[in-house]
Structure P
Amino acid sequence: MDAHVEKVLSLLFIYKKGKQSLELCNSFNFCFKHLYYCTSTQEALEIYKSQHCDLILMDFFIPNGLDFIKKIRKKSQRPPLILLNKQLKKQELEALLTLHISAYIHASTKPTALIQKIHQIVRNASGEMEEIGEMFYCYGTKTLLSKETKVNLSHHENLLLELLLSRRGYLVYYAEIEYEVWQNNEMSTNALKTLVKKLRKKLPPGQLENLASEGYRLKQ
């Protein structure tokens, strides 16, 4: 995947003030759609409650760092959390074992190398991605990604798109769509047309094909 998926994501960066944090912030501003920078875990928690953060990067040794991580993980196993550190002791590592840390990166890592590591972590954490025209569908986050945007999908849009991806290049009949997407509910013709119209608008042009009175097919 050649698109930098970070450009449509938000980063919460928790680090002490100084020359290094300034350099990193300058670099992150070019890579992320939104950068939320703070120097305390109390401020970070307020930001996390009020803003959507796709990724957290923090200095483990910032005061109350471990307590902050525990509070975040009580709320959600996501988003990916990366720790910048110099050297963690055995007891510190043991305390972090069940807190789903995505990666440990040495604090002296240069900004360019750090961004490369973050890029790889984001891709791994996002789960499998599948190319659809000039976009990518991420199974992990249930979103469509391009170089400029991140597109959220409704529950039914996700179910339909994943069904079409599982049978890519082959016709998916209306009866299959009703069974897989509507499940125990009856599907009306208007409801299906509305759903397809909404999904088609979010996909690149020409990707979703219709065979009248039979079904839909996602372009190979």
Structure Q
Amino acid sequence: MNTDAPIPINGFLADLGLIGSNARLGRRILEQAGITRPGKIGFSAVKLERALAAIDKRLARACERPDCRAILSTDHGRRLVTVPRVACEVCGGSNNAGAVRRMVAACTDAGVHRLLVVGGTPALWEELRRLLAGDPIELRTVDGTRASNERTALQHCAWADLVVVWAPTPLDHRVSNLYAADRCVADRIEVHRRGIEAFATAVAAHLETAPGQRLGAIARA
């Protein structure tokens, strides 16, 4: 695969479920973010993560299912747009359930049983808990919009096997800084995309490719 080949803009947007007027909206977002400019039909592959983040920051992509739209309608600051089910951030067709299954398997293999999520929204936490129902994963969440303190953060880190900082969701720096790598004793990962599928996939990939710092420290003790 040629990683230097440009990514077609129309194809990139279509993969995210953005077609017609939504594709035009997506293109404006990419142009405003400096990822492309008028007249261009593609952008460099090295800009892919920036392009994904730019779209995620501005648009909440939901299918026509009322439950999915209700979850994202409370995600203030992003415009709600209608996309095909496969591109829906909430249900992803059936992609969310598959991604969570992969995450649970990776957690089990890595000995991760207690998951702390820093950031997110109540609706996303509820959906994540629903998908984890019956699995041996304990989940705690930290509201990124509410002030916290160092003592509480340290207690959270001591409890957790893995801390997941959900960066693009509502998350004040005063909260996220309490869970920085130089403060938190637990293994830690930052997720830079919204959506359950992106969250679960990032966690699974981290555990599959990098041994947990906290678990490694316990093993060496």
Structure R
Amino acid sequence: MARESLKQKQERARKILRRLRKRYPDAKCELDWTTPTELTVATILSAQCTDRRVNMVTPALFAKYRTPADWAKVPQETLEQEFYSTGFYRNKAKNVRALMARLDEEFGGELPEDFDVLTTLPGIGRKTANLLWGTIFGHPGLVVDTHFIRLSNRLGFVRKGEKNAVVIEREVGNIVPEKDWTDWSHAMVFHGRRCCYARKPDCANCPVADLCPSAQPAAPAP
């Protein structure tokens, strides 16, 4: 694909999103939750873990711990045991306890609707803040996870080999209209999980292959 201007990238992104919306009309956050506190915990647990595994673990936890105060009171060792199967359980338990203590003490048990404040809370980086920002509060956010990074590279919207999430968020944010950021994020995750796989992308069945500079040509008929 020839070198593109920003305007051309924006037009290509518009076509890609239109097709992915059609392919994945129900694209959304796949973590199970009913309250902001639950989504926050589930998102922290999802780091280096699949949503499927997290959704297996959280029902029992959410039945026991309903409020930030409940979570903050749980001993570190107890949470470590309950988080064990999600990986990195010590750090996750530490972050959840610290986060919930701050929510209880400083924010009346509520998640603050302020992006900059969210990113200062334990266990919440830009990726998690953008997910909470978009899913709970309805503000546009680019959730730059592993799928987002991989597809941004393959689609040619960032410099080849770029892995810096902040750089990718900025570059893609200039290409995709702000009003579409959340939909774009969900589309990237759904497409990455169902077609544009890490090891062997299914280019033959990809609805945006003709718009992707990395698409592999279809195998010749026998």
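Each reported figure results from applying straightforward, stated rules to the coordinates on display, with no laboratory input. Here the structure is a predicted model, which is why all the values come from computation and not from measurement. Cβ atoms are built from the backbone, for glycine too; each structure is taken alone.
Before moving on, here are some points about what is shown:
- Origin of the derived value 16.6 (mean count of other Cβ atoms within 10 Å over residues 39-46; candidates P, Q, R): P
- Identity of the structure behind 8.2 (criterion: mean projected area of the Cα convex hull in nm², for residues 71-190 alone, calculated), options P, Q, R: R
- Parent structure of the calculated result 1.07, given that Rg/Rh (Cα atoms, Kirkwood Rh) is the read-out and P, Q, R the choices: P
- When distance in nm of label points 7 Å out along Cα→Cβ at positions 15 and 143 is calculated for each of the structures P, Q, R, the largest result comes from Q.
- Distance in nm of label points 7 Å out along Cα→Cβ at positions 7 and 151 - highest-scoring structure of P, Q, R: Q
- Which of P, Q, R leads on distance in nm of label points 7 Å out along Cα→Cβ at positions 87 and 111, largest value: Q
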